[in-house]
Structure I
């Protein structure tokens, strides 16, 4: 039992501080990404915004080399997870058990398709807590917002000649 508890103590040093360029990339990326989506939401009166996009910005602009931050993971991960949320809401309902099922199924589906994107794991909860969503939710906000963030990341993450992003599509 003590060995098991001892595993939880950590003990490794903290990761190094990020380079100033990466801090600026995170600041500018989050600012631009969420502001553009929020402006589109206000301008067109359409739902471009969903909360997990803030966490997507963290990966895209502060950890762009991570597998979870690659374009296919961002776009397809959000799309698949939102699809699961809509299916569960429409055909099963909204209960604590179905919320857990939706998140678990979204994670498994992203793993099987190699499109794991941690922020997308919250998409089914967003949909279920809202009481469900129509199928057009998959286009807007999910796909449109994901593509906007990836487009901004393509510009910011390649602004330096030393960087090459994405690692794969």
Structure II
């Protein structure tokens, strides 16, 4: 009924299947040190064409003695029709669903995902975002998120290092 082809992009995604831990830093208020957090993620494939990554980690709230736990779900696949990587991200700490479209550089192992949503700096309006995921080895990947400012400049506000544990 619905035929589909497994592409080299789908095969690339399959490399991330497993259990991971992460440590992340996020830009905080001006003149404040970065907010740090850590957590874990379980990555699986839904069939051979959809990556599903379910994570949990501390929500960085320096004003609280005990940090609450946040839960996230990332989906990524490849759309031959669009000739693009596509996906979504949701988190228990917000009501916005992030919808991605981007590209994969197979030689560099670099996935770039573009989206738009509420400004993360707390100001009114929406912003453009660019997230990058790079497999630097079978057991390590890097993630970063940048927001495009009103002046057009990209400001990286979050970086994370993921290490495979299984």
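Which structure, out of I, II, was semi-axes √(5λ) of the Cα gyration tensor in Å, for residues 77-132 alone calculated from, if the result is 24, 12, 10? Clearly, the read-out refers to II.
So helix-only ellipticity at 222 nm (-39500 (n - 2.57) for each DSSP H run of 4 or more, over all residues; to 500), computed for just one structure, reads -19000; which one of I, II is that? It would help to have the intermediate numbers written out before the result.
Values: I: -19000; II: -1000.
Answer by label: I.
Once relative contact order in percent (Cα under 8 Å, 6 or more apart) is calculated for all of I, II, which comes out largest? Intermediate results must be reported in sequence, preceding the final value.
Numbers: I: 29; II: 18.
Result for relative contact order in percent (Cα under 8 Å, 6 or more apart) over I, II: largest is I.
When FRET efficiency 1/(1 + (r/R0)^6) of positions 21 and 149 (r between Cβ atoms, R0 = 35 Å, to 0.05) is calculated for each of the structures I, II, the largest result comes from I.
Structures I, II were shown, and semi-axes √(5λ) of the Cα gyration tensor in Å at 27, 25, 14 was computed from I.
Ranked by mean count of other Cβ atoms within 10 Å over residues 69-76, which of I, II sits at the highest value? Walk me through the numbers before you get to the answer.
On the way: I: 23.0; II: 16.9.
When mean count of other Cβ atoms within 10 Å over residues 69-76 is computed for each of I, II, structure I gives the biggest number.
If you work out mean count of other Cβ atoms within 10 Å over residues 5-12 for I, II, which one comes out largest? The structure with the largest value is II. Taking FRET efficiency 1/(1 + (r/R0)^6) of positions 13 and 109 (r between Cβ atoms, R0 = 41 Å, to 0.05) as the criterion, the top-ranked structure out of I, II is II, with the highest value.
Bear in mind these aren't lab numbers, they're just calculated from the coordinates by the rules spelled out. Remember, predicted model here, so these are calculated numbers, not experimental data. Cβ atoms are built from the backbone, for glycine too; each structure is taken alone.
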